Structure 1
């Protein structure tokens, strides 16, 4: 029995849970339950204990941490185990270190702060302390290297679904790796791969979500938004992390079986903010404009040019912008 097992049951309860009920459900003694309750209290959890009624979770010392995330997880493997860091240069960098040392498929690195966060194409990612989610999931896929780019789209779909379900925000996907709401970027995703010619050793998928920020640096103020700027309310970060893992696990398993995005295309295209819009494809060799139709089974964005020709656009090659701006 772990402390997080107790936390999970206390969170699920609508009121008090008796010591007897906890001991029976966890198959341990009531003394063992009491010891774990004491450990949680020493870590700052406020747990009310009333004779003949049991225990009730009153408050938590923080909204992010290993115990906070683990006690909310409902997954089989995604987010298990959780490696929590108060501060790190980069969760992707830490996850790659764990991957090189044989870390398990599904390991999740979560940090309260990044000091050297990066986005796509090496861009800096603003990573201040205390408001956002910075996390990286380590995977050991049973996929050939040419299929790995699709994992980014699976994660994007999972994060959008988690934000919609958990926060009530009409989040959409800006192909290939941004989550947006009300025309502003809430989340970016960066996938990195360790592979040989025919085999993948591991993949790390970094996710940065603007959660409780109320303002942004001038350099990104025109495009950045947060869940709080949309809802006006504070979001529990650990709950959202767990929701992302839950939505990712089911979608990733469907993708891994099919080896492409066929089972996810309908849902993905329904959330694709580019769909049906005029876009500019910023291909350095040959930029062009057209209408985005949606993705195909390989995750390429299908863009219809003037004259009706449909061109599949590969995410690793180009960027896509709306004709009037970011979206």
Structure 2
């Protein structure tokens, strides 16, 4: 009887515990014939399609801060306001890029990305040294820290670096370390907190030095958008994640329940928008952002292929940006 050949990409050991996937040898994935890595792959590893998700909460937070500053008769067009807003946006984007490179590195060395769908990953390709990808992650984390330090110096809020440190630690251990919490189904909770509440409330606080109910509600809205984007991404990778033991929330729930949760995540922000429409003039225009959210919900409800989930992901990001832009314009006007 002929001996069955071993698939070089499947040389992975699993202990049965979340996050316990280990590659036997990094070179295992390198034996697969792949196209050469180019600059486009480095750009792709930064996942530019997700950067709007990082910017949107800052935009919303700026609009809410302008509403407050105008109400208390403070200057809303000062250089300090614009500098702090720009720095907050840089912190958000640099953290997003950093966590994307960190995920490429950590998932790659674990073997999680060996047979993934979607764009080719740097570490999993076997053509880029893992430590180079890790270095890029640390560089962007460092840039985020520098931008955050500048905010601290301008505002004199000396406890802000502690918040930044927690955010960087959370970004790294999402897929990094021995027990990554992203492999334990806690990714949605993390993005809800950091890419929703922390970003919106943090932006408002550094601009106004105060917090009230409405910024928190805006943070909830953007946190839900972030959960939807992550869930769409993980639904796309559900089959391969199950195969390698990556226990995301998407793998822990049946497909139909994933679809229900996605619908809740993408419709939830508009429940928040209803509150604003009833309490703040002209904010009802936010509902125009459903132009992106509703198609995303419909697509995920019937999706069968990876490109469909990718399209839903992109529509969710654009819906988040549209929500933020309209909220900022109506609040600041």
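A short reminder: the numbers here are calculations on the coordinates, not readings from a lab. What you are looking at is a predicted structure, and each value in this text was computed from that prediction instead of being measured. Cβ atoms are built from the backbone, for glycine too; each structure is taken alone.
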> Once FRET efficiency 1/(1 + (r/R0)^6) of positions 181 and 261 (r between Cβ atoms, R0 = 25 Å, to 0.05) is calculated for every structure in 1, 2, which label goes with the largest value?
Replying inline: 2
> With distance in nm of label points 7 Å out along Cα→Cβ at positions 37 and 285 derived from the coordinates and found to be 4.5, which of 1, 2 does the value describe?
Replying inline: 2
> Looking at structures 1, 2, which one was mean count of other Cβ atoms within 10 Å over residues 205-212 calculated from, given that it came out as 24.4?
Replying inline: 1
> For which of 1, 2 does mean count of other Cβ atoms within 10 Å over residues 53-60, calculated from the coordinates, equal 26.9?
Replying inline: 2
> From which structure (1, 2) was FRET efficiency 1/(1 + (r/R0)^6) of positions 133 and 301 (r between Cβ atoms, R0 = 25 Å, to 0.05) calculated, if the value obtained is 0.45?
Replying inline: 1
> If mean count of other Cβ atoms within 10 Å over residues 85-92 is computed to be 21.6, which of 1, 2 is the source?
Replying inline: 2
>> With helix-only ellipticity at 222 nm (-39500 (n - 2.57) for each DSSP H run of 4 or more, over all residues; to 500) coming out at -22000, pick the structure among 1, 2 it was computed from.
In response: 2
>> Quick check on the output: 23 is relative contact order in percent (Cα under 8 Å, 6 or more apart), derived from one of 1, 2. Which one produced it?
In response: 2
